[in-house]
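Values quoted throughout were computed directly from the atomic coordinates according to the rules given, and no laboratory measurement underlies them. All values derive from a computational prediction rather than experimental measurement. Cβ atoms are built from the backbone, for glycine too; each structure is taken alone.
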Structure P
Amino acid sequence: MTKKERNRKSECLQPGNPARHSRSEVRSLFRHYTFIDYATQGYMALVGLVVLCLHGRSIPFWPLLLAAHAIGIGLVHALIRLHAARPFNRVLDLLRHFYPMLLYAGFYRETGELNHVLVSGFLDPFFIRLEARIFGLQPSLAFMDWLPYPAVSELFYAAYFSYYVMIAGVGLALFYRNREQFFHYLSVISFLFYVCYFIYIFIPVMGPRIFFREILDYRLPADVQPVVAPAFPAAVKAGPFYQIMAWIYHAFEAPGAAFPSSHVAVAIGTVWFSFLYLRSIRWPHLVVAVLLCLATIYCRYHYVMDVVAGGLTAAVLIPLGNRFYFKFRNVPGPEPPLRESDSS
């Protein structure tokens, strides 16, 4: 370090120096942030940047969407500051702990509005041709045709529905068990969601539902369109879990959000936390998660490649999210912080 640099550093450390106060004020603004706060606001900022730079003609209402992201970032920051000032306010405390979960559905649906900023249409023909070369058929169509029995279909549709139970159930169990463990869970699971959502914007894949022309203005090329239009067996459609999932997909599904399968990635994430913190349920949970992975194909929601990509996504992002969590550890509340060694 030169003499000039040492003098500059010494000046910055003087009590009355404005630069020192500025850095102190910035640190104070983010003193109560956790990894999940950085990840959530970072995701909103990154998607906002995509909207600003790539909106073109595919997002006619982009100024409103951009404003919504800016407001969202501000509201999250305000919530963190308010909770820090009033940590015993029960409403603020609940919002502080659960607000990322309240954003999942909105972020997910948003991908369906943004996934044509770079790609027009969907990339399903590539996946259909790839699976035909690998398997000699379409597993996502053949699996149900091989086992069109109500008992089998309801087992798989129930397993697919269990995805929502896994996310909420493990979260609530950890919230009431240990707030630090809950924040650990929420941070890693949200990280998985955000990365999957961001991929959906640039890799729009409908999944096997495209065979049933659920997107009416998009038709498959002739070489990947089945000669005979596929159908769901009547016995399968009569099942209650089939009906439940049909309603959920009709009400909440974002077209083009299939690769990688967030169902698979997040289900694996919840199982990882069961083995870590909820060991009494870990083996039944694992069995249901395996059934869920099979159900994504049987129930015709995903290609095999989506499932493989979901598993790889979990394998990469769970350790990475875990590392980020401990790097930016700062848990609201009076409980002592969890050490990284406690999670191994």
Structure Q
Amino acid sequence: MTRVLTVNPTVPEADLLTAAAAVIRSGGLVAFPTETVYGLGADATNAAAIERIYAAKNRPASDPIIVHIAALDHLAGVALNLPDLALELARTFWPGPLTLVLQRHPNIPATVSAGRDTVAVRMPSHPVAAGLIAVSERPIAAPSANTFSRPSATTAAHVLEDLGGRIDLILDGGSASIGLESTVLDLTGDPVVLRPGVVTVEQLRVLIPEVQVRSQYLALDETAEAPGQLIKHYSPHAEMRLFDGDPAAVLQRMQSEARERSARGERVGIMTIESERSHFSDFPAEVISLEAEAAGMGAQLFAALREFDQRGVQVILARLPAAGGLSTAIRDRLIRAAEGRIIRVE
């Protein structure tokens, strides 16, 4: 059985953190809230515990895991040969949703990094995450707390739905506030963003004008440089179809496809924004509307995908947002949720 402990998300109870830390130190698995999504944590120095993460999630060994620390002076224990830029970025964005790819310290087993000599590291700002790492007195390896390729968990209920009976403990600290995973920035060569996230490329370019973006859409049998690079990721059970192009033309195309699919007897889901919901008011479809503003949309995205599954839809239709700022990360997650299926509308 998986125990669930409700913890104060702002001032976590010391006895609950101590109980969770004991599980971590004994080689167990603890799901906990971060500001981005829920993480599935294990002792990052314990190779057997890390293998338990992969087994619980059904995660391929080719997909690296992020290591989480609680203080800047812990960085030297998980990474080697730290460039000055890494320290500058850490002082600017940590604690927070920025992950840095650095040279891996021998303290950290290679299984964390899919056999690579690199390690992805971040310092979460959520009080429960920070407290758990500090009380555990060791770095915590933690991917998102869901079965592999499913939408990331943003509540304890999502974790229990996917991983109940597979892990030891869940710390229920309410909903994750951001709802999207961290930005991943590789500093082992020329700076390059491997996964867009809440820390935007525009923000990074204030400190690193030359930073590049390299999005990859890898097959399951390819080894990723960082988490979140596989083509099938964050996926609902339903088929997801994305429409890209002029908004008015896209809405018309979505209406047409919704009618056709419904006429064939399929249960249709439509994901839209609140201001466009009226375009689908007369359709025999399950409609979920998100906030139009990117931060709100990001916070609601994964929960909406899971809600469509709860409603039993067979296909989800959605308009792909334009890239730029936080919308770049939302666009990335949707493309992977749809396994790259994009309908271009002229």
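Things worth noting here:
- Test item: relative contact order in percent (Cα under 8 Å, 6 or more apart) calculated as 25, pick one of P, Q: P
- Structure (P, Q) behind the derived value 0.20 of FRET efficiency 1/(1 + (r/R0)^6) of positions 50 and 234 (r between Cβ atoms, R0 = 35 Å, to 0.05): P
- Across the set P, Q, mean count of other Cβ atoms within 10 Å over residues 74-81 reaches its highest value in structure Q.
- Value 55, 35, 19, calculated as Cα extents along the principal axes in Å, for residues 162-257 alone, assigned to which of P, Q: P
- Which entry (P, Q) yields the derived value -23000 for helix-only ellipticity at 222 nm (-39500 (n - 2.57) for each DSSP H run of 4 or more, over all residues; to 500): P
- Value 19.9, 61, calculated as Rg and Dmax of the Cα atoms in Å, assigned to which of P, Q: Q
- Looking at distance in nm of label points 7 Å out along Cα→Cβ at positions 282 and 298 for structures P, Q, the greatest value goes to Q.
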